[in-house]
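Enquirer: Got some structures for you, see below.
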Structure 1
Amino acid sequence: MASQTFIYREHNGKLYPTLPVTVKRLNKSVSFDALVDSGSTVTLLRHEIANELGIPLERSPKKPITGLSSVSEGHEYSLEMRLFDDFFQCKVAFVRPFSFPLNIIGREDFFDRHEILFRERKRELIVTEV
């Protein structure tokens, strides 16, 4: 059971609990930092990542994405995601427009595979595979 501590990272002058993740489709992969958001049900990714992976969003189902202050439209897709050594299937929504500066890891398909501990005072995040 792998476990790792991640230090909060700065984005636009603020510290966030982020993880370095990789998503892949067929023979293409993209790596990026993503905010771990226990308040988000689904993982939200910028539509540019779909473009890099060659995903035709016009063929994927649309879904309304509701946040605290806005409603966007997302395209549902299932991708392989890697945090530690192994890839696992993760449902995501590619969103446009995306006003937040980071991609977001939500609970669905991620939190059931990992135990997440936010240590806010230390500005660190501990993630353990379960």
Structure 2
Amino acid sequence: MHVYLDLAYKDHRKRLGRDLTPSELHTAVIEGAVLRVRPKLMTVLTDFIALMPILWATTPGAGPMKRIAIPVIGGVITSAIHTLVLIPVYYTLHKRWEQWRHSRKADEVSASPEEAEEELATTEV
């Protein structure tokens, strides 16, 4: 998922030639996430369909297999939620933090030399 999000982010940034605003970042993340929805849902559905016969089995010896299949289904569903919901949110938060940090450093660099000298004098005491 991170690859799709990063490609969409870099594409938007290259096209605009500057850092993205929060709304543009949101649009880029949605575009990247949409590319991953179909493959992830196909994988989840395939795993779920493959494990359903084990859950419905009534033959002797099916008990241990059911105890294995249930957590696997839960893990697949949890993985889908993590991939499709949480990773885009974390990616957006991380990129906004990077932009904030970058703008803060740019502000520090653009400070006048007098202000920098005053700050050094106060921190040395």
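Enquirer: Of the structures labelled 1, 2, one was used to calculate FRET efficiency 1/(1 + (r/R0)^6) of positions 62 and 102 (r between Cβ atoms, R0 = 41 Å, to 0.05), giving 0.95. Name it.
Expert: Attributed to the structure labelled 1.
Enquirer: The value 11, 26, 19, 16, 13, 8, 4, 2, 0 for P(r) over Cα pairs in 10 Å bins from 0, in percent was derived from one model only; which of 1, 2 is it?
Expert: Values: 1: 12, 45, 34, 8, 0; 2: 11, 26, 19, 16, 13, 8, 4, 2, 0.
Checking each candidate, the match is 2.
Enquirer: Right, something else. Using distance in nm of label points 7 Å out along Cα→Cβ at positions 14 and 94 for the comparison, can you identify which of 1, 2 gives the largest number?
Expert: Structure 1 comes out on top.
Enquirer: Out of 1, 2, which structure matches -1500 when helix-only ellipticity at 222 nm (-39500 (n - 2.57) for each DSSP H run of 4 or more, over all residues; to 500) is calculated?
Expert: On the way: 1: -1500; 2: -29000.
The read-out comes from structure 1.
Rule-based calculations on the coordinates, nothing more; no lab input. This one's a predicted model, so the numbers in the text were calculated from it and none came from an experiment. Cβ atoms are built from the backbone, for glycine too; each structure is taken alone.
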